[in-house]
Structure 1
């Protein structure tokens, strides 16, 4: 069946018309306010100070529907080269506002000077003596506020216009019109391009956007603290996050400069659900036999949740496997190759939609300087194809096996008994992650406490305290609880302790135990790195279950733990 590639997308005219007002606002602020203000500020360094006489000074207050703005007004007379002039310009940027207390402070200074006789100093343009100003300093807070409109409105508008022109001749693939749907999508053509370049642009755009929005905070914050508004210190989180985003963007740039596109050559093509997914990548890097390249293959469900303003894109990992790639020398420097055995009955690759499935292949190597990080969205469809690379499953790579063995030994802390095995899960399991979570939750709780006596909505303070408190308590519980399991021919005996105090104890007779089985307990995500969490339960004859092994990260580790505990205890394991 021929591939149908002639499905045109809708005309971009509507999107362009929608984007023009946004672009107009951003461009208008840039060319008619920000650039002229910066130009005048530079020019005013050459203006000459002269004595002037204040004629009037006041603070004008304007009340709107939801805000109050202020403007310092003044008129003054001055002499320059024997000629008298009058002006009413106070600062570089005209108009009323409520960004900080500049308008109020300057109006107070001028009114005080008027009360003392009205003698002030102003700056005059020597080439145009009728042009003068009282305060020639640039208001950085106001400039940052205007930059928000340039970045947000202008960025959205110009970005949508660019996207519209880029999309106007783009062809939407039709996967149902062919027996080889992976050929219908240009992004799935072999070799597969990574998302590194798009991620690089996204990192810079998001970093610039965030920092533009938060740029006025450092200028406004000292004035708020001077008024005793100490909860405003929470606002420091925004520029701090902005610094982190800039570091992220710089790191992405260094990665791109060092490794370039690094396309992935799939083998087999496409990947096979019920067969294998494999491939190789040439890296522009000198060969080092000791280099370890972690590889992750994941089937991901991407969908929208919520409604209205709360609608957001979410990801849920349906299946995932972790391992390490084989490293060898190549003409470009280093070649990494991998292969995974993939079970059947998993969702095939789909095109991006409100709800769809896709397959992500991730490579990561910790290196001196910039690390190697690449994600590829690859075509994977039902089939039995095997890779011609003739590699063992990446999850069974010696490095992966050794790491799992060490983690499992430390986690289980197993002791062989004459009739079974004793497992001891000590305190502070996953200490770093739980400690960070406890600090994060405590910070949210503290934010709610700070908000409580202020004018902030009460429900916001309650939400901050409730969510932060629950996160902190859950993480602290994870840090300070211990679990002991004795399992074997005499049944199962478990004891749970919290800070040394027994909070739970149970015995299960051997005749009530059916088998041991793995259960998924969700996943956690840092960036695009997803970690699946598992436990091992004893399934009982009454249909209930009881926890035997916990805190298992990754399916391979869970399967290895199930096999080990089953062998040591003599209780049958149910394979997933």
Structure 2
């Protein structure tokens, strides 16, 4: 079942800047400039006689607040554990409006606008003082987003008022046409200085720019984007045909200078789908970049680091935190001295009775929740205490493949498991949330010597093979024969080189099953006939363990 797309409707706020960033249309080579963008306003027609120049009034210090999240991964719902609720799109927006003076985007079409939150100070919408950015990987995650090809999350981001996002490695998970649709629904500019697209038609369709310049409180903020260097290994490489990823450092250097020189930016910040561990050494080498802030992501960890005087921050993922970065700028100073001060903090998005969630966005989430429950609500099992960590869930997945498809060994990549199994009923939606990507199962034939090397990879979870204390491997209880060929079940993502796998070189003629990697797991769990009083943990011979969903 698929609903009609929830399109972003007309803004209910009278003043245009209350709508947030402008929505890119179609796919021109350069997307339309958002309200407040320095390159948006056209010059007035000059009069026939030039008036005498007016004295320019000094503006002095101006403070703008950057708001930054990364790896949202479709988590529009809050996640509750031990009486504490974390994250949630409506909850985060409520906090941003109340505490940061952030002006939301328009209420999506079809959603009642009653109670829509606006900042206490009306000028925060007529002359915004915040800029909401993302580090990328916006859509693929729990079933409420994944089942609907990201459209629920895109509609939520449009309401939240995001201005731009780094181009994440999972932005093409639903294909290029869907990417452009989600971009428009979310009203986003996607940025990546290191993305090169030779085909002019494709470049125009994707509209990925190296940087964008936004105006806030009369100052120009250059936002440079960056894609992950390992994008082709961390996603389905075939979806990126015609796109190359150029060296990080050189790409940043070029884009940062252009943002200042061509974009006339007063200050420059970076939004990067790259872990701060990789960004800090690069930024430290270039104090001449004079960056006010670098936002990182991709590694799903909360990191608060510095590169010289520049904060390099990853606030975590799932909308459980955001970074608040207050930048004070004096546009009257020489270009190299316009950045005056920077202060930052990472803010937890947790239960707070003093902060109301945005009512229209809460209604939007409820509407999508109702639809996903209708489509994927069938119960297939029961967990008493939740099953985790992710590695334990991955072992269930690979066991299911082996039992349902047959073969000698099943190998699951750790990064494919995106959450644990929570306590309570296990539904189709649970498995969609655990395994959100659209992968298919593949059988390959590999000799024992090569397979033994494959099994040593730390990124793999294995069923059917076991390693002895002396380092030798056995398959099916028998010592592995280096010359024997074994049937191994993997995903098409892994066959394509994902997570550094080399299966394509070991077997150039794989057998595609055509089966979704979720289907075998759903079938196997259903056959276990777990229920309250006979939970899946006991059926599997495991002790109940609390699910580690709050990482």
When relative contact order in percent (Cα under 8 Å, 6 or more apart) is calculated for structures 1, 2, the one with the largest value is 2
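Thinking of 1, 2, which structure, once mean projected area of the Cα convex hull in nm² is computed, gives back 37.4? Could the numbers behind the result be given before it?
Numbers: 1: 37.4; 2: 28.2.
Source structure: 1.
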Distance in nm of label points 7 Å out along Cα→Cβ at positions 323 and 523 - structure with the largest value, from 1, 2
2
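Using Rg and Dmax of the Cα atoms in Å, for residues 387-466 alone as the calculated read-out, with 13.2, 43 as its value, let me know the right label among 1, 2.
2
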-11000 is what came out when helix-only ellipticity at 222 nm (-39500 (n - 2.57) for each DSSP H run of 4 or more, over all residues; to 500) was calculated for one structure; which of 1, 2 is it?
1
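Of the structures labelled 1, 2, one was used to calculate distance in nm of label points 7 Å out along Cα→Cβ at positions 139 and 491, giving 1.7. Name it.
It traces back to 2.
No value in this document is a laboratory result; all are computed from the given coordinates. All of these numbers come straight from a predicted model, not from anything done at the bench. Cβ atoms are built from the backbone, for glycine too; each structure is taken alone.
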